[in-house]
Structure 1
Amino acid sequence: MFKAIALLTRKPGLTREEFIDYYENNHAPLIAKTFPQIIEYRRNFPDLTQVLRAEGTPDPQFDVITEMWFHDKAGYGDMLATHARPEIGNLIRADESNFLDQTKIIQFVVDECELPRI
């Protein structure tokens, strides 16, 4: 398995509830339909009413942690190539403009480690 994570920030003026609603009911279905290379797709919306943090630590600068799994690195590369096609990239960016602050999008791959079973 190969995993990528995106840290995404809502567009100014949207409430948390509006952001989640748009992502779940509009953008997530578009992503699932457009990128069949993604075999698992999770959106994690932090609840800052129940947070542990060091004193003085500010709120995070994102509103969702999105996780995407692929069979392998080639599947991730294929998704990126699909996104690079103008008709696809333009469609995704247009939809993102409805709910994301596109100046703060960050996506990266991770090395996922699991807690060893004892």
Structure 2
Amino acid sequence: MEEISWNDFEKVALRVGTVIQVADFPNAKKPAYRMHIDFGEEIGIRQSSAQITKHYAKDELLGKQVIGVVNFPKKQIANFISECLITGFADENGDIVLSTVERKVPNGAKLI
């Protein structure tokens, strides 16, 4: 595994946001949701596509705080523009389990 410097790590803006909207994403190649996440006043609301349909129903995602990278360039996924990357870990089957926070923190809080 390649080592990175502290300066490299500081460049990645990992922030907490609250999921405020979730919809099916039928145009995605793999099953996914289109999500809107509120990252607070400084960053605002960003949209993202997430392949998390195996472990999460749409209704249980609403109000959930997730960890996202908010300083990647926008990426087109089918007919949708993703503005952030929601983070997670693959389980033993390769299905994604979201990265979340243990307790509620302010939207936009930075991972330090």
Structure 3
Amino acid sequence: MANPYAGEVSLTLDGRRHVLKLTLGALAELEAQLGDDTLIALITRFESGKFASRDVLALVVAGLRGGGWSGDARDLMQVEIAGGPLEAARVAAQLLIGAFGAPEDEGTRGEKRTV
């Protein structure tokens, strides 16, 4: 089961549940894939709702890799994602929140944060 307090999110691929997390290594792979693009630009696209399917794919792959999955983007393009593209986008956004969301203080503990 995914632990949202540790930045983990779950996603079901081909009927099998996976835990995703943006670890430092996964973020480094994501940055390498983004090339001249930046993580800040990626976050800004999600915050503004102007993200692309390639953004979702890159984040989900990075999160899966951070969770121990050994596949790549080509593998992900061939699986059935429970909930479809909308669920993949929700998971991608939750990964960003888990990795870069503002720390919770005593007054906001338990409130849901969104991108």
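Structure values in brief
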read-out: Entry that produces 30 once relative contact order in percent (Cα under 8 Å, 6 or more apart) is calculated, selected from 1, 2, 3; value: 2
read-out: Comparison of 1, 2, 3 - label where Cα Rg over 2.2 N^0.38 Å is highest; value: 1
read-out: For -9000 (helix-only ellipticity at 222 nm (-39500 (n - 2.57) for each DSSP H run of 4 or more, over all residues; to 500), calculated) the corresponding structure among 1, 2, 3; value: 1
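Taken together, the values in this text are just the output of simple stated rules run on the coordinates, not laboratory data. On a predicted model such as this, the values are computed, not experimentally measured, just so you know.
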